[in-house]
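Next up: the structures, one after another.
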Structure P
């Protein structure tokens with residue numbers, strides 16, 4: 001029987017409604033602070049639910065130049081920021097400590113670029129197809145986050161995303177462990193990212209007779 005390989009976590013990164021670093025998120029959780037608040041990213045008055053867990057206070061300029069930010073959906077912003085934190089936390093130097101082809105990325109999303117889908121659908125309906133961004137498809141694909149991460153950190157090992165609704169990130173961590181167990185990679189950057197607090201992601205309040 002082939003000996004089982006021990007898998008360990010060497011670096012962490014977090015972008016979330018309770019904090020956009022491991023330290024802030026953990027301290028807020030321990031203090032019982034909630035990340036749920038009144039929605040601020042769009043006019044919520046017509047919706048029955050007016051609260052959500054939004055990411056606030058994330059300074060993406062620390063992670064990406066503004067021009068690159070404009071070419072990505074927010075779910076990719078969150079993934080890249082958390083990935084950079086995790087890479088820095090691990091202290092791993094790709095190309096020095098490990099060959100690029102032996103480290104991969106498995107960062108998933110249940111729905112992908114919902115913000116982009118919403119905005120570009122609105123542009124299509126009001127301004128016509130000629131004014132829809134040519135970057136729409138690359139921005140909405142659910143595995144674009146893991147692709148951007150692989151390019152940014154030169155991760156040339158296994159690279160794909162898993163779509164399994166709310167379990168996508170958890171399944172990614174499990175599958176990444178299996179990839180290491182079977183020897184397809186030495187290190188995997190794994191997790192999930194979502195940016196679903198947009199009007200399209202909410203269910204409108206519909207009057208009903210009883």
Structure Q
């Protein structure tokens with residue numbers, strides 16, 4: 001991760017915003033579970049949203065064994081991206097409007113996790129990353145459920161981050177114009193949980209529900 005980026009992961013456009021260190025890449029991946037997987041199916045490019053989680057220097061995602069995306073990505077080149085918008089950047093010219101963001105692009109060959117023991121262990125890690133303490137209170141996963149689940153992993157060796165922060169960058173002469181400029185901050189809002197109507201009576205939500213957070 002901290003090695004020089006390869007040619008295909010080196011950021012070319014606005015490369016001053018590029019970051020290749022593991023700490024930055026890992027922090028972004030840990031803060032946003034939603035990713036987009038790019039792949040080619042029968043000559044046509046597709047991008048599919050799904051959930052990802054990181055373990056060390058790999059990311060993983062899973063889904064139904066009948067998934068076209070997962071089947072296509074096995075041992076194939078993929079491009080996985082994660083993005084968060086932190087603010088809309090309002091400038092004094094249309095050209096200089098932007099947004100503050102944090103993003104990661106990871107490329108490489110996806111490998112299938114076929115060993116059921118490893119698959120279950122990684123599913124537990126995924127669950128516990130989002131909801132600490134939940135795995136042990138759930139009904140145990142069955143062998144049928146594991147067979148119905150395909151899991152893929154991707155090394156972060158070829159990964160890069162791109163980050164923009166700070167105020168608008170206007171042309172120097174435009175700062176004298178009577179035009180408001182600045183930031184409109186944005187964030188993901190987590191609302192209060194709503195209980196399933198079929199919960200058993202008097203069941204209170206556990207801490208990982210009432211205190212849920214991302215990142």
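Readers should treat all values here as calculations from the given coordinates under stated rules, not as data from a laboratory. This one's a predicted model, so the numbers in the text were calculated from it and none came from an experiment. Cβ atoms are built from the backbone, for glycine too; each structure is taken alone.
Things worth noting here:
- Label whose coordinates, when helix-only ellipticity at 222 nm (-39500 (n - 2.57) for each DSSP H run of 4 or more, over all residues; to 500) is calculated, return -10500 (choices P, Q): P
- If mean count of other Cβ atoms within 10 Å over residues 101-108 is computed and equals 25.5, the structure in P, Q: P
- Among P, Q, structure where Cα extents along the principal axes in Å, for residues 85-124 alone as derived comes to 47, 20, 17: P
- Per distance in nm of label points 7 Å out along Cα→Cβ at positions 53 and 165, the highest-valued of structures P, Q: Q
- Per distance in nm of label points 7 Å out along Cα→Cβ at positions 69 and 157, the highest-valued of structures P, Q: P
- Source structure (of P, Q) for distance in nm of label points 7 Å out along Cα→Cβ at positions 29 and 173, computed value 0.8: P
- Top of P, Q by Cα Rg over 2.2 N^0.38 Å, largest first: Q
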